[in-house]
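These are the structures in question, set out in turn.
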Structure P
Amino acid sequence: MAKLYFIGLAIASLLSSLCEGKPVVLLTPQCPGGYLDQSTINTGVLDPINAARQKVVNGAQANGPGGSNLPAGKDLTQLSWDCSLEQTAIKAMNDGQCPETEPANPGDKGTFFDNDYFYDDNVPVSEILANEFNNNYLSQITANKLTVQGTKVIYNGPVELRSYANLIRPGTTGIGCALNKCSGPPKKFSMYCILNSK
């Protein structure tokens with residue numbers, strides 16, 4: 001009887017650990033206590049965002065469907081990875097959980113949250129991240145229009161452009177993200193990113 005009890009305990013603890021999820025830790029993390037390595041950060045986060053920012057700097061970004069281009073951006077520097085923001089994102093996601101709803105905003109910052117109920121273990125994390133930014137945030141400018149007054153771009157809606165506007169804002173210079181995979185069922189991942197500005 002005692003043997004069955006211990007087997008039951010082992011199964012229960014195995015099930016709970018499978019449902020908890022785990023942070024994605026790759027190679028050598030770029031930041032102490034971080035999860036993502038430099039290559040994943042560059043390819044999955046910084047490269048797509050900085051390409052979009054450069055397009056604005058060059059005056060080559062269309063403003064909505066069939067609209068004119070956004071005015072050329074000024075004072076728009078390259079976005080960089082911020083280790084303290086990554087740590088804040090990791091803590092907000094409870095060190096490996098896949099929450100259903102966006103964690104509380106840590107101090108009035110711009111944030112990005114997504115969870116998806118499918119991921120393929122064969123897809124590189126950098127590709128998952130790049131797809132998230134390109135498909136969910138950066139591409140919104142092609143379907144929606146920002147308000148332009150002279151050479152000034154003003155965000156006053158629609159809500160679909162909030163994340164895009166935050167990413168191309170000149171005051172936005174740093175970002176940190178956490179990406180967690182949970183084995184389920186169902187399999188899913190959660191991504192939470194925090195900007196240094198709102």
Structure Q
Amino acid sequence: MGGDGSGMEREGMTPLEDSAVGLLFPGQGTQEVGMGHSFREADTGVREMFQKADEVLGYELSRICLEGPVEELMRADRAQPAIFVVSVAALNALRRRIPQLKPACAAGLSSGEWAALHAAGAVGFEDALRILQARGRFMQEACETSSGGMTSIIGLPAGGVVQICRETGVQAANFNAPLQTVISGPLDKLTAAEEAARQA
């Protein structure tokens with residue numbers, strides 16, 4: 001597709017402004033060191049947005065996104081604001097590239113719902129950042145005081161995963177996709193469930 005969106009005029013396709021377009025934003029678990037780099041390099045507005053995020057949060061989120069360390073970016077209280085900022089950067093880049101884009105809806109997985117709310121105009125950038133900072137902090141504190149955890153089982157139908165959960169004493173926590181189920185429970189039982197899933 002051309003940068004002006006004119007590629008949508010080809011035979012069999014409709015212009016974007018006449019299409020039912022939805023936006024879907026990711027949640028925690030999609031973070032990686034270096035994310036947002038291309039947006040920052042291409043757009044001064046994105047650089048300013050990262051600077052604003054650093055000010056609101058009180059630490060250098062921009063540095064953590066771009067340079068890590070990975071252990072810090074994996075923390076819930078860092079990952080959730082980071083994914084939000086990069087999601088908004090991607091949305092802004094899309095809007096600049098395709099100015100006629102008028103999404104019919106927006107949705108997000110887990111913490112991604114805040115990027116969806118922002119995209120819909122329901123919550124401001126700074127307010128969403130503060131909410132995600134608190135949300136991530138509460139989740140991180142819970143993780144640090146618990147002997148449990150979560151893991152994803154990929155490649156097995158949900159019914160098979162639920163049966164493994166029953167046999168190993170863990171719980172199905174999220175049904176993300178037909179072949180991706182998140183399970184949770186004590187770490188030793190999660191290890192047993194992972195091994196059972198590998199054998200299935």
Structure R
Amino acid sequence: MLTVTATDPAGLSVNTPLVLTISPAPAPVNTAPTVANVIPPQSATVGQPFTYAIPINTFTDKEMPNSLSISVTGLPTGLALASNNTITGTPSTTLGSPHTLTVTATDPAGLSVNTPLVLTISPAPAPVNTAPTVANVIPPQSATVGQPFTYAIPINTFTDKETPNSLSISVTGLPTGLALASNNTITGTPSTTLGSPHMLTVTA
């Protein structure tokens with residue numbers, strides 16, 4: 001209860017009461033977070049590691065911009081959301097692709113907002129086959145007319161990046177009396193020196 005007093009020059013005065021009520025400050029009104037920036041589409045490949053960090057500027061919140069919890073639903077098999085708001089893992093299938101994920105931001109009071117994230121998963125690329133290569137040169141060999149001859153093509157003559165143990169060997173230009181056996185061995189008995197020396201072609 002305040003008292004307001006008016007006094008004249010002669011010192012006479014009068015007063016009247018003034019009632020002033022002070023109310024407590026209103027409780028702050030919490031508003032839900034909002035989407036500040038749309039997340040662009042992302043792509044991944046089956047069998048290859050994938051990592052995508054949800055951008056920190058995707059959501060904003062008027063009251064608590066740095067206290068939002070992020071969650072993601074609809075993730076395909078092989079992917080998960082890590083504690084640092086990063087989607088990580090290795091996709092195992094294209095089934096269901098493209099996936100529309102739901103990324104949700106929730107404030108400490110429980111209010112939330114979400115935005116979609118489209119993730120397309122492509123099949124694993126077909127392996128690229130390369131030709132075998134010569135690893136070691138075959139040294140010159142000699143045979144004698146009328147005498148049995150045997151020479152096994154060394155297994156380290158050729159190499160292949162994809163299937164090193166599945167190479168088929170063939171030999172062309174063999175003289176009369178000699179042939180390539182199934183175990184990649186040249187065998188037989190030469191019958192003539194005609195055309196010697198022979199330049200054979202060994203192919204893998």
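Bear in mind that the values in this text are calculations on the coordinates, not laboratory data. Every value quoted in this text rests on a predicted model; they were computed, and no experiment measured them. Cβ atoms are built from the backbone, for glycine too; each structure is taken alone.
For helix-only ellipticity at 222 nm (-39500 (n - 2.57) for each DSSP H run of 4 or more, over all residues; to 500), the calculated result is -8500, so let me know which of P, Q, R that is.
P
Where is distance in nm of label points 7 Å out along Cα→Cβ at positions 39 and 127 largest, in which of P, Q, R?
With respect to distance in nm of label points 7 Å out along Cα→Cβ at positions 39 and 127, the highest-scoring structure among P, Q, R is R.
Where does the value 25.8 come from, among P, Q, R, when Kirkwood radius over Cα pairs in Å is the thing being computed? Walk me through the numbers before you get to the answer.
Numbers: P: 18.1; Q: 18.9; R: 25.8.
Traced to structure R.
Check the numbers for relative contact order in percent (Cα under 8 Å, 6 or more apart) across P, Q, R and tell me which is largest.
By relative contact order in percent (Cα under 8 Å, 6 or more apart), the leading structure of P, Q, R is P.
Can you tell which of P, Q, R yields 3.4 when distance in nm of label points 7 Å out along Cα→Cβ at positions 31 and 71 is derived from it?
P
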